[in-house]
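Given below, in the form of structure tokens, are the structures.
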Structure 1
Amino acid sequence: MLLKNGKGLIGELKMRNKFKVCLYLQDSKFYNCSGIGQAINHQKKALELNNIQYTTNPYSLDYDILHINSQLPGVLKIIRLARRHGKKIIIHAHMTSEDFKGSIIFSGILSKIIRLWLNYFYSKADLLICPTEYTQSLLKSYFLLKNKPSIAISNGVDINKWIYNKKRAEKFKKIYELKSPIILSVGLIFPRKGVADFIRVARNMPRANFIWVGKYLKNMVRDRKIWDEIKNKPDNFTLPGFVEDIIGAYSAGDIFFFPSYEENEGIVILEAAAMGKPIIVRDIPVFRTYLKDGINCLMAKNNEEFSLKINEILNNQKLKDKLSMNAKKFAESKSLKKVGRELKDIYVELLKSN
């Protein structure tokens, strides 16, 4: 809130227009194909849309707030540098031990170490930004973070980018020899994403075409369930890996089906919503914090229910239209312009604090 006295009001208005932020992501190549890489691109655009100055060079020291997006150990030296020069520090909590588990090889064992590391690393922030209230609640259970100031802000979605394109949809279908109905999912091939379940549902619905777009990092994953399902995949399942035309992929899909077991938000959900796709997700806590079952998505608990929900949408045009319309409205509420305004308010409040 703006201060009521004249001097305070003038001072805050100046602050709102003259501060600078450093958006930092150590080793951006490492994160390029992940949601974290997408998230920092969103932050850049969100700040630009709200006329907030930013740099990506933490050594310039001409900034007021260091906004960190990486969780790698090398970031600690950047934090120490910023502290020595009196900078405020925000850490964006993109990762939890819960969502790390079920990703790469040995992640189940490593998740315990990751929890200890994140507990320590996140404690270095003046403020934590969490993608959802669900992530915020998880971090409050970490012993050093129970009383750490935090706030939930969506990663947001570029509603001016994720727009249905009929020509690109037809081209995508032609390239991959797909015919409607097309059930689409997007994301890295990790066990926790529910890829094995996606293929099993495809096997039980031979009249529909299922396609999962995303890299399969075989050497990093090595999950027997996924390997067996891909090796014995049904004819109606396609795994193209990374695709250049992701807009074409989303446009081609009739339903976006995302059976993930754990997410901090799930940027692909926001993208599908912006494209006006009917969405089906697993009924898990994170999705209950920002989606509404039967309004802007359908939720299910197991593969049998997933199949029923898919058929329900395919056989009910009225329901499909309702979910599509409400998904787009939901995406608009998470626009980068709005996210940028929320970030701006947080930056100003943090600079006002002692």
Structure 2
Amino acid sequence: MYECVLITGGAGFVGSSIALSLKQRWPESRVLALDNLRRRGSELNLPRLGNAGVRFVQGDVRSQADLLDLPDRPELIIECSAEPSAQAGYGGSPEYLVQTNLAGCFHCLELARRVKADFLFLSTSRVYPVEKLNSLRFEESETRFVLLDGQALPGASAHGISEDFPLEGPRSLYGMTKLASELMVLEYAAAYDFRCVINRCGLIAGPWQMGKTDQGVVALWVAAHYFERELNYIGFGGLGKQVRDLLHVQDLCDLIAQQVAHFELYSGKLFNVGGGLDGSLSLREMTALCEQITGNGIAIASEPRTRPADVRIYITDYRRLADLTGWRPSRGPALIVSDICEWIGAEEKLVREVLLAQLTK
């Protein structure tokens, strides 16, 4: 195991989960969690990190100086920092998005170049072009849109979207920054001789996610049912039939632990990582699951207009990863929703204000 691991975005939902997971598995390793604490709720993770022995470093990936002033020299960098919303930049300036996701990744790669650290990059399914995804053949069932077999585009099937799906075409400003960062990661690793892995993650969910309408929808949905607040079905006719696959954050942590322990097996490779077809839900189906687990029914309004960069169906085809390593997600949607609900109940005094603020935006 590495003596020192740096996790950027380390106080965020994904970054803190990875930091805690690695520290628990390899307590002798020094784990640094760097974060600018910009996202509300990230500060709530600081006691958890400290109690586990993870060292928090307040810093910003937009500042090269912050990355060069670390208290230790990392042998592995896990790049989790991001402005993660597919709606970011629309109707306003994309400056923070581009500076964080693209310039921030560049600064992290510059650190990797200087110290010859291995580099694990968390990318996103949002690198795939929106128009191509929304052109896929589907049928409509009572509760969801269903992706069909026999698609004209490569990399698309009833199993979902594989790494072979075409990348030509607009995807979103957010997706652009992550795809550009992927290219930069591969070029830097080749030019400066360090190892890298890229994970294109689908919709990650679980406890300690401060969900918002444009990112973290599962936590938002559970919180709305728990606190009995109204929601909206937005886009695609306002039916709530759009579909995503859900990946429990602990399944992602299990994968990253495998990758950290066997980096040579994964090095130089890129994978789609998600919950797959068996782990997929429509918003309508998620509503039914939340009602069942929380015992609360809520009003859900309909907004038929589809927003920029919205996708009708996205399901991760993770078979390349499974065939290479045997990794498969083991925690399905029911457990994800149940875990989030139990977390809110256990930590209600701590998280209530943040979650309710997200629900009123």
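For which of 1, 2 does helix-only ellipticity at 222 nm (-39500 (n - 2.57) for each DSSP H run of 4 or more, over all residues; to 500), calculated from the coordinates, equal -11500?
Only one of 1, 2 returns -11500 for helix-only ellipticity at 222 nm (-39500 (n - 2.57) for each DSSP H run of 4 or more, over all residues; to 500), namely 2.
Using the calculated result 1.6 for distance in nm of label points 7 Å out along Cα→Cβ at positions 46 and 286, pick out the matching structure from 1, 2.
The value was obtained from structure 1.
A value of 23.0 was derived for mean count of other Cβ atoms within 10 Å over residues 174-181; which structure in 1, 2 was it taken from?
This figure was derived from 2.
I have 29, 55, 16, 1 for P(r) over Cα pairs in 20 Å bins from 0, in percent, calculated from one of the structures 1, 2. Which structure is it?
Source structure for this number: 1.
Rule-based calculations on the coordinates, nothing more; no lab input. This structure is a prediction, so every number in the text was calculated from the model and none was measured. Cβ atoms are built from the backbone, for glycine too; each structure is taken alone.
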